[in-house]
Structure P
Amino acid sequence: MFRMKKIVVSILVYSFAALALAQQNFVVSDIKVTGLQRISAGALFNLLPIRVGDEFDSAESGEVIRELYKSGFFKNIELATEGTVLKVDVLEYPSISRIEFFGNKLIKEEALREALGDNDFVEGRVFKPNVLEQVEQELKRQYLNQGKYNAQVGTEVTDLPRNRVSVKLHVKEGPTAKIKKINIIGNTYFSDKMLLDEFESTDSIPFWRFWGSEDQYSREKVSGDLETLTSFYQDQGFLDFNIVSNQVSISPEKDGIFLTVNIEEGERYKVSQFVLNGRLVVSEDELLPYVFIAPGKTYSRRAVDATVEAIGSRLAEEGYSYAEIVPVPDIDREANTVGFSINVRPGLRVYVRRIDIIGNTLTNDTVVRRELRQNEGAAFSPSRVNRSKIRLQRLSFFDEVAIETIPVSGRDDQVDLEVKVKERPTGSFLFGLGYSGDDGALVQASVSQSNLFGSGNLLNFSVQRSDIIQSVTLQHTNPYYTRGGISRTIGISGRSIDSTRANTSAYITETLGLNVNYLFPINENNSFSLGAGIERMDLQATPFSVPEVADFINENPENDLISLSTAFVHDTRDSLLYPTAGKNLRVSAEISTPGSDLEYYRLNLDSSIYFPITRKAAFKLGLGIGYGDGYGDTEALPFFKHYFAGGSSSVRGFEARSLGPRDSSNFPQPFGGPKRVVFNASLLLPIGDGALDKRLSMFLDAGQVFSDVDDFDTGEVRYSAGVGFNWVSPVGPLSISYAIPLNEEPGDEVEKFQFSVGRLLQ
């Protein structure tokens, strides 16, 4: 007959447990476990140091208990024997079902959860009451780093079914301590004001500022300021500069901070010499322009770092992507000079083994590969990779483009490239009603495919009817008409314009035309085009036509025109739809050939420059100049080729086409002129989720149209300022603007609110 023996043990009484189980050794025939809720029996058996069939010695009980407690899953363990059966009864710690935060504003929940994770206090893990105090202290520490010295953290634990708990963390952040005074001790070369101007932290905000948090204390911000201070001195030649100490004092109310920084400036050093050593795979003469330190100049750490980066980038262009550039200083403290030995270790030349295209379900690989400037088998070049990315972004086939460099396993001299693209819809069928501030209400239908059969070709057929214009257009573009990258565009169009309803002199034109245009790439950023067109134009006067229009039409009712066009384009923009950097310059000319019924020419210059402010925000400057005239038997530029200004596409805030010369009617209407000047400055800011397809603009417009080049008068230029919203919507580009004229004159036609669909304005 066997006797039941049982003991309740804790982690502090292992020895007692061994005595309580004292009996003859026996072979374990079975192990029974009770009390498990979340932990599986299999997991517990893996933790046990004893198995069925093992000989059990009472002295082993302490080891069994220790192993189970080490897991951290159990807060109580009971061992018992029943004959040759070992019984294990456990009480699990509850699990954390959810953690909720209340009252936190300064520090986001994600950052607080990350901080708790360092203490293993996360949802799904075991809940241990003794960890709560650590959690509270950790959260308080986070707030102390942000200058919240009165922050309070409270915890609320609620039991839930199935041995779970929910934890609520209540935060009272309190006010952020403000910096009352920053003292710098030990500076003689530079004033306190000059040094404090380098700080992000400040002890004074101008009285006229109603915003800003620069005077709020943050440990991370102060730490960054001290690094900035060190960099400032070392950039000014103080090689031995040292921050002796920095002390933070807190006011009794814990709402004020006094910061004292004790520094040793040391002596100012000059560069004595520099030499280039090592394996110079690029000649020394080619590397010298990339060295920004020179004998006799004041030592600057920034110049040294820039030299290292520039030489490294230059070697990378030759395929030495992992080159090490090590500047070794030779300091002469008696003469206060420092010389540099710049050791160049190019390493192995890196080649591109393979390029993989990922994400192009519609677009052919060849369409992507022909835009790449980094080739397989060629030396790896970061600039060529970056240029490849820009070219792909400018195709407008993709919403996202990323090129990743992947080292080849076991090869230090090879990499693979992964070109990852996210395609955007390139085909569309559009039918709808719309409105343009320039052309009024419109009905349009179009079928367009900018990536025809994945080939990169463009095919577009469109029909449009508005208050002013009726048109039918069929156009095809092959961007790689030749292997050399020459593109060809062929277009057929029919167009009727009734300007009676437009804000211009009244007349009617009906035009049927055929044109072809070739684009010749010169290099990555430059191209020129040549085009030719044949056009039949019928002109009709209306009862409202003024004499200068009616007389011209009576003399030239039907006109056959052969025109030639050319253009030079310099384009370094990082994107066609959403540029944030680069410039676009277009110089173009259009001339009707001698022998045409009307002989005229037009010259145009359009340019825009984008200056990046952040990764997505930019400042844009734009300039447009146009000039035209007649020649041969045509005395002046035909009126239907006149330039106009005003409206959503030029000087916003003024009615479309309203600026410039007017006709001779009793109620003079805009007549346009042979010369136009338009200027624009815009601040472009992404809005919403930060995507570039939605941008807010704050702009200044200026422009005017003149009847002759000699009539140019800056006093006649009109100015406006306002805000705009641009969205590349599913139905096409949408632009909305509100502008206020700045120098409106009597007779000007003002239209502050304007919008258009189908034209992206910035």
Structure Q
Amino acid sequence: MPTDTVQTEEKRAQLRRAALEYHEFPTPGKISIAATKQLVNQHDLALAYSPGVASPCEEIIKDPANAFKYTSRGNLVGVVTNGTAVLGLGDIGPLASKPVMEGKGVLFKKFSGIDVFDIEINEKDPDKLVEIIAALEPTFGGINLEDIKAPDCFYVERKLRERMKIPVFHDDQHGTAITVGAAILNGLKVAGKDPKEIKLVTSGAGAAALACLGLLVKLGIPRENIWVTDLAGVVYEGRTELMDEDKIQFAQKTDARTLTEVIAGADVFLGLSAGGVLKQSMVKSMAARPVIFALANPNPEILPEDVKAVRDDAIMATGRSDYPNQVNNVLCFPYIFRGALDAGASTITLEMELAAVYAIAELAQAEQSEVVAAAYVGEPLAFGPEYLIPKPFDPRLMMKIAPAVAQAAADSGVALRPIADMDAYRERLQSFVYASGTIMKPIFVAAKRGLKKRVAYSEGEEERVLRAAQIVVDEGVARPTLIGRPAVIAKRIEKFGLRLREELDYDVVNVEQDHRYRDFWQTYHRMTERKGITEQMAKIEMRRRLSLIGAMLLHKGDVDGLICGTWGSTGLHLQYMDQVIGKRAGVNTYAAMNGLMLPGRQVFLVDTHVNYDPTAEELCEITVMAAEEMMRFGLKPKAALLSHSNFGSSNQPSAIKMRQTFQLLRQQAPWLEVEGEMHGDLALDGDAREQLLPNTLFKGEANLLVLPNIDAANIAYNLLKTAAGGNIAIGPVLLGAAKPVHVLTASTTVRRIVNMTALTVADANAQR
């Protein structure tokens, strides 16, 4: 057996083992049910079940629409199959299809926050299948039909849409059609062709193919320009073999009988059939700049490399993730349902489908997001032949498609609960995608209004910084000044598919040659000549220390704020900030504050990165600075001084220190709600704290956690961030600096850089 074949077999065996382990451990399957309400005592039980549950039942009797108010129906979709056409496995039955349906449920939850019950039905008779699914209507807000064989799927969907007053969506048909429609529109745009003037040939005439063609006609491709082929050859007028009413409408008056004959001169090939159907000789006969969609899985109708061997002008798409332009239904179905459910749509109309098509197409033409770039590192992600449609992990899909679908539902008169405030709706969706979205809103508003917008980025060549710079420019948050080599910056901007242009969008400080260098090193030397810095050291440091250059730009007034620290340690960067910028008047220490978006709460922690073992006096100052910063986020601070000690239960030095901090804060910041020293659980559980200390100084849960030392603060922050915070954080926010500067960390994401840029601009424009 050839070596290549052996390696391929080994890879398949490894993938199989990994897949089985993934599904078996730590818990069998991929989904579970999570309660949204606490059930911790008899009272909760009385509310959740008998007798309290009778009240919402009575309200639903009065008005069936109340089911969306008092139950989870409005966010629940049924993924339904009978297992007759599962992936490329065929008719494997409903039980064997369950892993696929669970997978669909995971995608719904992951990408759009929609809950799913997977329903596998042991019934092949289409009429009986319709009866069973229709009877489930009271359970669900929408139905997603999955992996039902053609032509049964057409019939089932049509009948269900007639009977049910909730959205019914057959993903294999409409999901594929929407994604294909968006990709073909963009493919034609790249090829410079008019949809009304092209010739399109398809291989395959199943559910997906016919749904695609139906939608493409609605998108402007004339029916007479579409040629359909299947197992029996060309679909022509008078053909009787393997014909049905859905296929007949695409019959052509022609003598051509094979794909080879009709493909000649074609502008677009759409393959939804079987591997190897399209031959290189056929590709050669197509028109200039052909658009070839070989979507059969797992083996396309023709491989991209085989197309490239005979046509260097072809634009390719497949259904596979290992090639550019993957046509994937996950691009649309979670967001169509999100928009439909949120608008209370009674069905999914053609207008809603078209809205999704145009939304996806437009998104591909915008520059790529950092989340996508991280997931698909090394791939060119600028709109063009190898990037026709967005990637599945693009977080902007939600904000783009769901509102478009919800608006189309309202416009076409099927929205029972139309969305009144679309801007607020988009913000809510953004908050789902970026958990830091809500809390950052007042900061972004302030930043956008601010006049001082020049922000320097010390690591200006860094990919995350460049991506963040694109976002802040687009959102009007800041004017970036990038420290680095101009040629390298420009090259990377192009590589990452960004649209930034030097001088127009951003400024550069050239680390190799800048007219300010002499003034900068001399100024730095004067500042530090009594701190051990010689002239020679000043010259060298000012050439190589990017954070020092940024600090000097800020000191000289060339920029309004500074972001640094995407590599190295906090102390490394902070020393330059201290030497050049210094502390704010009346402040004796720096500190780092981090914010976390945890399930059901937002918390801020200090001091996570600066002070190893702060004194009571320092902790008092840090707490006040953190509280003031939180108020700028629009949050009312409630500070908890955390310890192993609980209101005097220990007299260890750290406990005494937190007790002293409490007394100092009561004297120096009487306006601040603060309590301590206490255990972490009491800080977050107001009821438990009141039971232990009835005279507690504030009600409810704390949102500012003050920890006794850097070990406790950093460990708590990183544990919470990873275990419960989805790795999403705000910060570190540098407290105590004389000017707007923030030292980030090596794990900083692009979103965090954007957030911290907004905070820096808000700082620069704030009246202190």
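From which structure (P, Q) was Kirkwood radius over Cα pairs in Å, for residues 152-319 alone calculated, if the value obtained is 20.4? List each step's numbers first, then the result.
Numbers: P: 20.4; Q: 16.2.
The read-out comes from structure P.
Taking distance in nm of label points 7 Å out along Cα→Cβ at positions 120 and 288 as the criterion, which structure among P, Q has the greatest value?
Numbers: P: 6.4; Q: 5.4.
Across P, Q, distance in nm of label points 7 Å out along Cα→Cβ at positions 120 and 288 peaks for P.
P, Q: which one has helix-only ellipticity at 222 nm (-39500 (n - 2.57) for each DSSP H run of 4 or more, over all residues; to 500), as calculated, at -4500?
Working: P: -4500; Q: -13500.
The value was obtained from structure P.
Who wins on mean count of other Cβ atoms within 10 Å over residues 112-119 among P, Q, i.e. which is largest? Write out the running numbers ahead of the final one.
Working: P: 15.0; Q: 20.5.
When mean count of other Cβ atoms within 10 Å over residues 112-119 is calculated for P, Q, structure Q comes out on top.
Name the one structure among P, Q that mean count of other Cβ atoms within 10 Å over residues 408-415 of 20.0 was derived from.
Values: P: 12.9; Q: 20.0.
The structure behind it is Q.
Out of P, Q, choose the structure whose coordinates give Rg and Dmax of the Cα atoms in Å, for residues 248-487 alone equal to 28.7, 85 when calculated. If you can, show how the numbers build up before the last one.
On the way: P: 28.7, 85; Q: 22.1, 71.
It must be structure P, since only it matches.
Taking semi-axes √(5λ) of the Cα gyration tensor in Å from the coordinates of each of P, Q, which one would give 71, 37, 32? Walk me through the numbers before you get to the answer.
Working: P: 71, 37, 32; Q: 54, 36, 22.
Value 71, 37, 32 for semi-axes √(5λ) of the Cα gyration tensor in Å corresponds to P out of P, Q.
Looking at structures P, Q, which one was relative contact order in percent (Cα under 8 Å, 6 or more apart) calculated from, given that it came out as 5?
Values: P: 5; Q: 9.
Working through the options, I get structure P.
Bear in mind that the values in this text are calculations on the coordinates, not laboratory data. None of these values were measured; they are calculated from a predicted model. Cβ atoms are built from the backbone, for glycine too; each structure is taken alone.
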